[in-house]
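**Q** These are the structures, in C-alpha cells.
No value in this document is a laboratory result; all are computed from the given coordinates. From a predicted model like this one, the values you see are computed outputs, not experimental measurements. Cβ atoms are built from the backbone, for glycine too; each structure is taken alone.
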Structure I
Amino acid sequence: MRLQGKAAFVTGAGKGIGRAVALLFAREGAQVALFDRDHDALADTQQQISTAGGKALSFDGDVSDAAAVQAAVDTAAERFGGLDFLVANAGVAIPGSVVDISLEDWQRVLGINLNGVFHVSKYGIPHLIRRGGGSVINVASTQGWRGFPGWSGYSASKGAIIALSRQVSMEYAGKKVRCNSIAPGAIDTPMNEWVFSQAADPVAERAKWDEQNPLGRIGLAEDVANAALYLASDESSWVTGICLTVDGGQLAGSG
C-alpha cells in the first residue's frame with residue numbers, strides 16, 4: 001500500500017498502459033481519477049477498481065480539449081481533497097512520413113500526445129503544489145529517442161514530451177513537484193494490436209517483434225505501470241527530470 005491516502009489523475013485510463021497504471025495505483029491504496037474518451041472502456045476500468053475495493057472517478061473527455069481536462073482535474077481534486085500524482089498517458093499513433101502525413105493527422109497526433117500532456121500539467125500542477133508537492137509522470141516512447149520510418153508525428157510528439165518533462169522538473173523542483181517521463185518500447189496494447197492487424201500475417205508480425213527484443217518478448221502494460229508506481233512512490237523521492245526507459249533492452253542494443 002505504497003500510495004495509501006494519496007490521489008491520482010490518469011489519462012488514457014480506459015485501456016492499455018493507462019488502465020494498468022490506474023489498477024495498480026488503486027491496489028496500492030490511491031484514489032484514482034480516470035480520464036478517457038472511450039466511455040465503455042472507462043466504465044470497465046472503474047468497475048474493476050470498485051470490485052477490488054478501490055475508489056475511482058470517471059471523466060469522459062479528450063485530452064486535446066483543455067477545458068475538459070481542466071474541469072476533470074478540478075473536480076477530481078475537489079472530490080479527493082487534492083491530488084498527489086498526475087499520469088499523462090493518453091496518446092494516438094497515426095502513420096506517415098513528414099511528406100505523407102496530412103496536416104490534419106499531424107495536428108491530431110500533437111494535439112493529443114503533446115498538448116494533452118501540457119493540459120494535464122497546466123491544470124494539475126497547481127493542485128500538487130497545494131498538497132505540498134507531488135509527482136508528474138508523462139508517458140513518452142522510445143520513438144522519442146530513436147527514429148522509426150513512417151511515424152513522424154508520433155516520434156515528434158514523444159520526443160517533445162521527454163524535453164517538456166525535463167523542463168517542468170526544473171521549473172517546479174522548488175515546490176517539491178517531481179516530473180519524470182517513461183519511454184516504453186514495444187508494448188502489448190490495443191494500439192500495437194492494431195499495428196499487428198495491418199500486417200499480411202498478424203501472428204508472424206507479433207512473433208517478429210518478440211524475437212527482435214533482447215529479452216525475447218515485447219512488454220506488457222503492467223511493466224510500464226510498475227515503472228510509474230516507482231516514480232509516484234516515496235522510493236523515488238530524489239528522482240526528477242529523468243526519462244525511464246522500459247523497453248526490454250531495445251535501445252541498449254541499437255547502437
Structure II
Amino acid sequence: MTKTVLITGVGGGIGHATMLHFAQKGWRVIGVDRSTLSVVEGMNGFPENAHFIQADISHPESANQIFEQARALSPTLDALVNNAAVQIAKPLVETTVEEWDAVMASNLRSAFLFVKLAHPLLKAADGGAIVNVSSVHAVQTSANIAAYAASKGGLLALTRAMAIEFAPDNIRVNAILPGAVDTPMLRAGLNRGHVGHGTMQDRLDNLARKTVNGRVGQPAEIAHAIYFLADNEQSSFMTGQAMIVDGGATARLSTE
C-alpha cells in the first residue's frame with residue numbers, strides 16, 4: 001500500500017530535496033509551498049507521484065484549506081514533515097514586533113496547527129511519524145539571528161511535548177537539527193558577516209572550515225536523515241529525539 005507524506009516548504013533547498021527523496025522511495029507526496037508550482041518545478045523538477053498545494057503556512061486559515069485538499073487526496077497520512085521556515089537576520093534590538101511575529105508564525109505556530117490537523121489522519125493510518133525540521137540554532141546560536149533561534153528552540157521543545165502526548169496513538173515525533181546546509185536561506189544569512197566578508201564562495205569556505213568534516217552540507221543529505229526519522233521500519237523506537245546533522249560543528253569546542 002502506498003504511503004503518503006505531507007511536506008511543507010518544498011520550494012526550498014531541504015524541502016525540495018526531501019520531496020524528491022520520498023517520491024523516489026515510492027511515497028505519495030503532498031508538497032506545500034507559498035511559491036508557485038512553476039517556481040518549484042524550476043528547481044529540480046516535480047515528481048509525477050506528487051501533488052502540489054500553493055499556500056502561505058504563516059496564515060492560520062491556510063492550514064485548514066491545505067488539509068481539506070490533503071484529505072481529498074488521501075484519508076490517511078503516514079508522515080508529516082514540518083520544514084517550511086523564514087529567517088530574519090538582524091540584531092535583536094532592531095527586530096520589529098511584526099518581524100518577530102512573522103518568524104514565529106511561519107516556523108513555530110504553523111507546526112502547532114499542522115500537527116493538530118494531521119493527528120487524526122496519522123492516527124487513521126494506525127500510527128505514523130512527524131518530523132519537525134528545527135536547527136542547530138536551537139541549541140547553539142550566533143549574533144543577529146535571535147528570532148529564528150527562538151523559533152527553532154521552541155520547535156524542539158514542542159517536539160518533545162508532542163512525542164509524549166501522541167505516543168498512545170502510535171505516532172512518533174522527532175526533530176532534525178541541520179547545521180550549515182547550502183540552501184538559499186543559508187546564503188542569505190551569510191550576509192550577517194559572522195563568517196567574514198568577501199565573495200559568497202569565500203563565506204561558504206570560511207563556514208566549511210568550522211565543521212569537523214570541512215565542508216557545508218547538501219540538502220539531499222538532510223533529506224535522507226528526514227526519511228530515516230519518518231520511516232517506521234528504520235526508526236520505530238525513536239521518538240521525542242533531536243537528531244543533529246551538522247558535519248560535527250557542534251562537537252567541537254568553540255575555544256579551540
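**Q** Assuming 17.4 is mean count of other Cβ atoms within 10 Å over residues 120-127 as calculated from a single structure, say which of I, II it is.
**A** Answer for the origin of the read-out: II.
**Q** Using FRET efficiency 1/(1 + (r/R0)^6) of positions 144 and 232 (r between Cβ atoms, R0 = 25 Å, to 0.05) for the comparison, can you identify which of I, II gives the largest number? Could you put the intermediate results ahead of the total?
**A** Details: I: 0.75; II: 0.05.
When FRET efficiency 1/(1 + (r/R0)^6) of positions 144 and 232 (r between Cβ atoms, R0 = 25 Å, to 0.05) is calculated for I, II, structure I comes out on top.
**Q** Something else now. Identify the structure, out of I, II, from whose coordinates helix-only ellipticity at 222 nm (-39500 (n - 2.57) for each DSSP H run of 4 or more, over all residues; to 500) was calculated to give -15000. Mind dumping the intermediate values first?
**A** Details: I: -15000; II: -12500.
Corresponding structure: I.
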